[in-house]
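Every read-out reported here was derived from the displayed coordinates using simple, explicitly stated rules and does not represent laboratory data. Everything numeric here is computed off the predicted structure, so don't read it as measured data. Cβ atoms are built from the backbone, for glycine too; each structure is taken alone.
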Structure P
């Protein structure tokens, strides 16, 4: 039956874990970088050698993958086939009869690991006065335990349509959606293309349509646009690489765990609300859960291909008329002022600008993230 949803359990072979540790022990490392000092400047040439050596040693000798596997199995994992592609997802139903279905979509270099610490509180909140959700967390095509597309075409528009199909199979004819990074792009498409099914959205990625002017913006809003421009013109080489040559970088990401770790850690560091190390706010274990998931599923190349499929692909004419709650974290890499966001999102019911947090709020400020999501989606549902 093509509509079948099958229970799934993660279990890496001991041979794969032993191989990972052997590769880490035998890693060939470059010499130390030629920039020194403290703070963000330490990272000017990428991940500093001392930080990487320390994390590799922890990964090899102390990190516990089995804990993460058990956590995924505890939440509830499933797979189903949509348009010929196997899609993996977490599914945690709420005990509350008034719960609303919610699909959470991760981005790159993330995975379902971004949400394992927030699923329980979203499904069964301690406070009866906040909304509860039946939480669905799919793995993007080519990521984690989802299949790797064998043909082109799995861009954000097709993924959004697949999520509607997935939610329907679970009995959720109407639902709300949240995402950041690629997940924010997909959530925008969900809200814009599927207003019959999508009750409303919450996003940390409020990309306005192109060609808007800075006239009338406040000084802070102008600074946001300048920082976003700077990011795309001076710090986005990874995106150009993955959008044009994902296969080439993919060999390194699938063959070398240290290469994979450095490629992903660089973004966790640069895009988080931290100064000297990403581990000021991010858990070492959660980052290694994410990186190890990429490693064990050999998805470095297939995950990178979402850039090939979808870079700069958000339809300039797409408008979102369902209610939208939008949150712009201060240290995120793409920040669009509200007047720009309103060019695409026609019914902004809540606009948040928290004091802390970056690109990975569910990992950096999980308690705030949950509260913000609950309040934002409450506003969406109330409208």
Structure Q
């Protein structure tokens, strides 16, 4: 078991261990909740909802609300529907929501918890690798008209219970999606995470020990950054490495079955390419060895059709932007990220050149 404490306006613990779902009632006892709603999705519910309800029903009035799987559930209609559900079941300020699922569930359930009666109890219980990132840091949000996370709050959970045994039921696609955020963290604070993940060449061969250690180190990176900048006034925006283009890909290619992590991985490559170009690096971050490694892990790193103009338009909605320009997160060196603003025209040209570079590597998988 690993325990981390995030220090901020409302400090909270992150507990990382196998089988935490079987002792959840003990972990929640200090908060004295009177009623609990478990918000989960239709993919997770058959695996783990009954485990939680059987443990919690001995101590609490327990309700459950199951949402459709996927990003499409992060909308104002689902938000309103859950608020109505809580109201009809007489939830009050001493009640709590448990987000049992991945990033979508955590974002939506957390936004509801932050809004209902101006804030009720909130417990993050991630079931995906991706949620090791999204469940920590207190960002909760919903989308609006395909613009990612444009409506939201900062609302820290009371506790994060990361039962990594639940990762066993993840598909290879979803595990790969979450690992993209681990890769991101390894560039922001490389020691020792970068060397740890460099040893990974096959996700199916990772041991429980390796998964727990990599998870803990990756979460530590985010913890250290958000403790210095809880409300994203400056430093915390470096956690958006890869997300400017990544979110744009998710928006523009919404007809694709693209996961967040797949889109972010392409976005990370773009930010590494930008770093090389801006600094004219002789030892580039973006290189063929990196592309080979990521392809070996199963990532699709190219698009069949690059809609560059549409992507630039989507990037204009990014929350880091100022004065009509687009801000990306670059690296001065490993462990030294910084924000760099580009004009629309400049970034468009660089995106076109990036696509030309990707197209030189014919072995890359194509995202569809």
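Some notes on this structure:
- Each of structures P, Q was scored by volume of the Cα convex hull per residue in Å³; the highest score is held by P.
- Which of P, Q yields 13 [relative contact order in percent (Cα under 8 Å, 6 or more apart), calculated]: Q
- Test item: distance in nm of label points 7 Å out along Cα→Cβ at positions 116 and 356 calculated as 5.4, pick one of P, Q: Q
- With distance in nm of label points 7 Å out along Cα→Cβ at positions 36 and 332 derived as 4.6, matching label from P, Q: Q
- Origin of the derived value 4.1 (distance in nm of label points 7 Å out along Cα→Cβ at positions 132 and 148; candidates P, Q): P
- Origin of the value 1.24, where Rg/Rh (Cα atoms, Kirkwood Rh), for residues 44-91 alone was derived from one of P, Q: P
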